[in-house]
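What follows draws every value from the coordinates through simple rules; no lab data is involved. Remember, predicted model here, so these are calculated numbers, not experimental data. Cβ atoms are built from the backbone, for glycine too; each structure is taken alone.
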Structure I
Amino acid sequence: MKPSPPPLHPLTFAPVYKEKVWGGRALERLGRALPGSADARIGESWELVDLATTSASGGGGGAERSAVAHGPLAGQTLAQVIDRYGPALTGALPLTESGGFPVLLKYLDASANLSVQVHPSPAYAATHADAFLKSEAWYIVDCQPGAVIYKGIREGVTPDQLRAALQTNTDAAVVPLMIEVPVRPGDCHYLPSGTCHALGGGILVAEVQTPSDTTYRVYDWGRTERELHIDQALACIDFGPPQVADFELNTAVNAHTTRLVSCEHFRMDRAAVDAGDRGAAGTDQPTVWMVVAGHLTLTAGEHTVAATAGDTVLLPPNLHATYEAIQATTWIEVSFPAAEAGTLA
């Protein structure tokens, strides 16, 4: 008889770092010991990932799976834990076609502008087997004064006009066609797949997205070392401002929680508590906490996990966990409408 697996507890994961030409070292401000020399440009920290495959230009090709960082399951991948525990970990959450966890969570450090890009539209993904939807939301953790993002194409711009600007390949031609949005810490923006967008320089974001890294670049701010995908992108772009009013909510849930985004794929709530506050953590479905400021502990049974700024914690369903804020703490809670419905959105 196989021994019973250890009881589930709040799970933390080892970050997976990705160097990018636009990256920097801002994650050190969250207490991270980043790999490489002081000149290594760490653009992405993949906090929770369970991908059977990645694109060569995004994740580097091959599979990418988070590994548990602490506790009796340390060293096991998220895929192995899902296989071992099944619904005890995933609840009613519909998994991906390959059996993976249905979100990818990251931190992005944009010391310079990311490429102007688009992810496959639903129509394009339906007819291209190697293209996967990537709807995402950015929570602005920190940014320099005057920082901006680019979110959609200006009203009235046609595909032919955009193609001509991209062929000109200059800031003066491309930027005026984009919708420029100033940002500040605490803002949250939803970018449905098909939205032409770019994260501007000087911004650190927590990103919640569907589990894909299919990206089509159309403009790279004068950088020449990376491939562009203009034809694929023009087949995917939803022209005009993104229709996100029904998804970007910014509404109070209770005294310390604000609902930021609710879409068919995920929900994002911001919770902010004072030092010394205590409360219940988790629900009857999986939830994920991305701690963006402060320090708290999460306790379930005999297991206590400390989480500080930059840490990400997966709470299995029905864990009956509690939290205690050691300092004033803010976190983003990611939950799943599809799990409540019992169907894949």
Structure II
Amino acid sequence: MKKIGVLTSGGDSPGMNSAVVAIARAAAAAQMPLVGVKRGYNGLLRKSQNIKDDLLELDLDTVLDIADLPGTYLRTARCKEFLDPAVRQAAVNTLNEMDIGGLVVIGGDGSFQGAMRLCEMGIPCIGIPGTIDNDLAYTEMTLGYDTAVNVCVDAVRAIRATSRSHDRPAVVEVMGRHCGDIALTTAVATGAEQVLVPEEPWSVEEVATRLNDLMAHGNTRSTVMVAEGCWESMKPFDLYGYLAPLDANVYPGEKMDAHNLARVLRLMCSVEARATVLGYTQRGATPNARDSAFAFEAGYLAVQLLCKGISNQVIGVRNGRTFYMPIVDALKEKRAFNAELYNVVNAL
């Protein structure tokens, strides 16, 4: 293999830059040039007027200083048109014209789907799981997840400190559109008294009952951890019908969110509940030691696999050790949510 490429796709995650540096070091050791593809698969479609805005040669002088940087140096973006076989063929043409013999794709399940399609078209690909959600079933951890959890833990500990000072419950929303792992792990690590996730059904009335019971037993500063996708598993609740007679600042069709849940709890529980949405602070943090170490191992292994002619694989962690397996098998695995731990958090 004469030359390899690397791209970051989907949502950015802490550690993506560390993985790119590891890939660059391994490629340099194998005396193979490395090309960085910008903005995910979009870079392969040559959408920019200047080729350097799409494809960039990466040497050690360029990337060695980015390992600890948050975000992704190569930028990232989604590319819905990549679902079109004709569009994928254009990407293959670009790779062939650039003499890129293999591609490392850092991203989530959608990015891996694209890598698998490229493999079917003759382009060797290796996937590294880069997503903070930890929603890929085949691996124990995804790149950026541990850092995101630690960001949330630090924030929730600070919020709980002021909650204690003012005797106020807190509703804290973290990321996790379809996966509640960040919310659950943060809840366990911080001692939060409730957690709401997309995987388990819940009701506003149950949350209010639990909060009232906690306050009756002297806990006036409890934390309700919510994953951003938990509203999908919420049992029907007439938000407008409940708030309209009590709060003029509500409109028909308004949806439940962290701030509205806090408004409802203030009324149902007669307490000054406050809401905080942590948002993109979870993505934009400097990778911690665990994510940086995984990025190093995964980046090195990805280059080694391509050098050995092994492709159509994804890298992950199993039993604490880095391993690889076929993309198609990895994407078939079904994720198991830790319902037992979820129930413990909501019961103690």
Structure III
Amino acid sequence: MKILLDAMGGDNAPDATIRGAVSAIDEVESEVVLIGQEAVINTKVREFYGKSLKEISPRLSIYNAKEIIEMEDTPTVAIKNKKDSSMVVGFNLLKQGEGDVFISAGNSGALLTGATLLVGRIKGIDRPALAGILPAYHGKLVLMDCGANTNCKPINLLQFAQMASIYMNNTLGKKKPKIGLLNIGTEETKGNELVRNSYQLLKKYSKDLNINFIGNVEGRDAFLGEVDVIVADGFTGNVFLKSVEGLGKFVKKSLKESLMHNIWSKLGSVPALPSIKRFSKMVDYKEYGGALFLGVQKPVVKAHGSSDEKLFKYTIKQAEQFVKNKAVDHLTEIYESEINKEKMQEIKDFIQKLESK
């Protein structure tokens, strides 16, 4: 198995990507290929470790790519014009079968554009979306979409729910996952037009699509273990994600400050240290890696733009599991089945009739 890593993507690249790859290599079975400016990567590796990448591990290598897609680049223009960028090269290697999964912490819009245009969508899926994994009470929570599609239609949210359900069932081992629609209230009539119409679609077709839809879910109830998947448009989902990450950092920082406040609080915290460490590990989003782009023909993983060594390490380990668990294969098999095609066409015809009234 071969993992392709965009060495130049992200706020902390290439330092964090290099360190993450080196840190992960002894904990994965795969080869890891760092894609980017070879001279820069080699210089950094020598600076960090005093030896070459191959000397560190024969399963680590570099694939040269001279250009970089920056965070401020326009996605479509960047994918079209920067053909020798680490991101575009990575997509092409993935498409050509020269790798099994591609990871990047770079420009999210460019990653979505490249995944859709260069790797290609699974037939029947209108828009691929990011399935982020977050900690929840005694389990995991999938947030779908967590940043890929800022403007959505009800059919998109319906497909997000179906994709996430298949993903959790076949890849994460959660049978009949409970799917909730992120809203400002639990009532059927709450929310904007997109959410209200999406609710009606999910209510009408969830049984036909094997979606265990439980209704609207408020943000405050998302992590209590009563729901397995939160569905939202990418704008709302990303705001929710960033707020949760910020709250987690606040809790950890405040807790540490309180425990270190004086000699008595320090002494009092000693017996509780094992519990505090378990709690810290549980709420650390870095432990959960990146987000898989569901809906494209091969595995593409979006790492956090601010990923550090630890997060890249976990994302690499997670990406290997995505391939082993055949996350994309399961989704493709169901979406390209004749039964699903017929049902999706029926749903689209129903929507078209409603819009024409």
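Below is a table of values for the structure above.
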{"quantity": "Mean count of other Cβ atoms within 10 Å over residues 210-217 from the coordinates reads 14.9; which among I, II, III", "calculated": "II"}
{"quantity": "When distance in nm of label points 7 Å out along Cα→Cβ at positions 138 and 162 is computed for each of I, II, III, the largest belongs to", "calculated": "II"}
{"quantity": "Entry that produces -12000 once helix-only ellipticity at 222 nm (-39500 (n - 2.57) for each DSSP H run of 4 or more, over all residues; to 500) is calculated, selected from I, II, III", "calculated": "II"}
{"quantity": "When distance in nm of label points 7 Å out along Cα→Cβ at positions 82 and 306 is computed for each of I, II, III, the largest belongs to", "calculated": "I"}
{"quantity": "Among I, II, III, which structure scores highest (criterion: percent of Cα pairs over 39 Å apart)", "calculated": "II"}
